[in-house]
Structure I
């Protein structure tokens, strides 16, 4: 058995038959993080069904446990979390290690700011390069003090010293960011009075939905209407702090970001028909679906229902003849994590696809914009990389595949790794990625689920 610190290359070969089958997706990563955090801040014991047991989410759970919440996994896979109440988290004895989880660290910094906590926070090499200033700046306004121990200010490792009582703020988001918004709202739970966040461009609203589920006092004032979906272009959110949350039962819906990989695999497979069950449908995370349907993707929604304050559906996906499209920059916040897999669909499609508004990709788990361009070129696809855009000349079918023995560099990024493996299932030559270990951070049973559809992966 290979040491877990040793890179684990994997090769994807073109499938010998059309993908067929039905799969149950793992729990949504965003909902899973928030389930641990809000349960830890509630009074009583919450029960979480369908939690994503990936490395990132479990790191958040360990952080809550280290700060006094009781977390227990039952034999049937249900998690029970007995909370400490609003402002109830306590200083951990040791450093909190968030591994590769940007969502986990940023949201937890907010939760800790609303409690009288001092904690050192660390992460892996990739997370330690990612910017934290976008959340530490508003948290400092709320009374938090940060000490940065690394070479650069605004990066991990850091030590947070929270105020005895957080200060409410009225904050206008300088950029569209659900993580920053959520961080401030979680800190505001422990602040007296009203904490307000105004966003000029509305972002995914999982935190607001779940705060409502736990009984928080929260209100919304919309600003303008978006075209097409009937969504508000921006909004002002007001949260009344120092109101106790009540424990609840959460059924975590399937993760649409994980669903994206078998979804695209099915679209690229001639004659394919697969069913993806229990997938969350959120209007602020629908960008990929909008794009794929515009490209000609055959995607049907059935059996809509509710879970954890969200809509859930089953998808029936069939092999499709895709065409290139122009993706506008305003769609980027609704699909920022799905651009890597969309780029694979674009490489397969007929014609040119132009992706705009990609600057945020440069500060994700890797510089995803550069990683996508670099990997596609290795696979024989013509790509033009701009500062915040990408032009992909589609191959009108299976891409050439690796043109040499040089594998695609994943840069320790789980979405880059899975995206190129999906591309390899529909390539003329095999595609090898340099490492697959990090896939467990978000999709721990990726290989097993894809195998049930007919995919073949060869470990090196």
Structure II
């Protein structure tokens, strides 16, 4: 939209969060909350976008890149924050949309309704996004008359009659860029908090004879996150949406409220997900996969028809092939488990390839780290690794080879060979009986 510029206010530390992390960097569904908002804004395709940050927020600047940032060195209110974007918006005369990094759940549809009102035939100088919460609490109130929006009154400055108003201010608004700076420059800090309120632009515009209006939004979309409790409430809303998306896409969630998705989780059709499964960022699940309970995934791919869990952990770089089985208490890290392979219990596979159709016995470990370097283990197609084996990388087990249970493999094993590396079994006839007799005699001897 060539006639749209967006200013995102994100300078607050969020003292109620009690955190060293800038408020808008706290994650929702596995990514900073501000990234959710920026993704929505990107669908509007604005001509300009600038994020207002506080001093010392280099991590936030990196998180919003490549979008430009400006620094609000003194936190003197919302109008003061928007003024910091003046240079970035120099010469712009379209609509300026002001958003908040700590209000990340607002939808594209709501923003488009707001922009349509701003650019409508009445040409209002300011359009505010209002809502009617179940509990108006201490939100600012929208004062409305027959001629439209008259003013926004902050709670601390409101009269008892104004506090009875149920139409509340979300903080989000759209300004006519041709009139914006004239309005913003006249905002003063003559109020209960001694701050420059962005909301004052409504009364100023009305004083100039310009019209102002509002559109209504949904309370769930306009949740501002200022505390850990509000962060948890927002997470619940996001998760509900992600669960609904997965089920609408053809997945079965046996206990939806216990499954946690990341913002980018991709779930195929006819996937069955049992209770208590957690998806971190970067997970792709193909069609027809079964995921049993209490699994944890991040940065991995699972191909069609695989069977995973329960209690499996797939870490970044794990790739599970079609029809493969990953069973209980198995951990896969930066490894490929090819089609039809089975890694069914109590096993760690890291920095490795498990060839198609291979079978990995219980308790097997790829010993990939020597304290300094990570090394690779290659297990060929159709290989059989006996239970409780340790494969000391770098090492190759050829296709069709068999490794005897309890082996410590330090050298390459040829295709179709048998490798056994364990101490020779020794038997001493009658030893156990003699041992017990000696212990009983020692115990019976008087002190």
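Here, each number is a calculation from the coordinates, and none is a lab measurement. Just so it is clear, the structure is predicted and the values come from calculations on it, not from any experiment. Cβ atoms are built from the backbone, for glycine too; each structure is taken alone.
Some points to look at:
- Once distance in nm of label points 7 Å out along Cα→Cβ at positions 102 and 310 is evaluated on every structure in I, II, the highest one turns out to be II.
- Here the criterion is distance in nm of label points 7 Å out along Cα→Cβ at positions 54 and 422, and among I, II the highest value is seen for II.
- Origin of the value 1.2, where distance in nm of label points 7 Å out along Cα→Cβ at positions 30 and 326 was derived from one of I, II: II
- Looking across I, II, the calculation of relative contact order in percent (Cα under 8 Å, 6 or more apart) that yields 8 traces back to II.
- FRET efficiency 1/(1 + (r/R0)^6) of positions 206 and 238 (r between Cβ atoms, R0 = 25 Å, to 0.05) - highest-scoring structure of I, II: I
- Label whose coordinates, when Kirkwood radius over Cα pairs in Å, for residues 198-245 alone is calculated, return 13.7 (choices I, II): II
- Origin of the derived value -8000 (helix-only ellipticity at 222 nm (-39500 (n - 2.57) for each DSSP H run of 4 or more, over all residues; to 500); candidates I, II): I
- Per volume of the Cα convex hull per residue in Å³, the highest-valued of structures I, II: II
- Among candidates I, II, the computation of FRET efficiency 1/(1 + (r/R0)^6) of positions 62 and 94 (r between Cβ atoms, R0 = 30 Å, to 0.05) that gave 1.00 used structure I.
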